[in-house]
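The data blocks that follow each hold one structure.
Computed from the coordinates by the stated procedures, all read-outs in this text should not be read as laboratory data. Not measured: the values here are computed from a predicted model.
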Structure I
Amino acid sequence: MNRKGFTLVEIMIVVAIIGLLAAIAIPNFIKARETAEKNACIANLKQIQGATQVW
């Protein structure tokens, strides 16, 4: 018989690889978002400081 398709082992390997890549990538995305929020807060504080000096 010449069956076409994927075996359970092949599918499990692909799922494991995708899970591993996600486990590596997600913390990097979280860190990047936190850094962006921090930079936005710093920019806001500088803008507030400049406004108070003008006032």
Structure II
Amino acid sequence: RWIQYIIILNFLVLLLHFLNCCLWVEIVSLFCLLTKLLYTIILYYYSFIMYSKHF
């Protein structure tokens, strides 16, 4: 009886830990994506300015 509860509890803790890690990964990947997007926008913006100055 007790063993069953311990196994279930361990499983829940593991699941919670896994979800927490996944959540962190999602947040980090989202941050990376936003940074890349911002970098790309800035790059395009500067190249557009340079292109405009050229003409």
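A value of 84, 16, 7 for Cα extents along the principal axes in Å, calculated from one of I, II, originates in structure I. Out of I, II, which one gives -36000 for helix-only ellipticity at 222 nm (-39500 (n - 2.57) for each DSSP H run of 4 or more, over all residues; to 500) as computed from the coordinates? Structure II accounts for this read-out.
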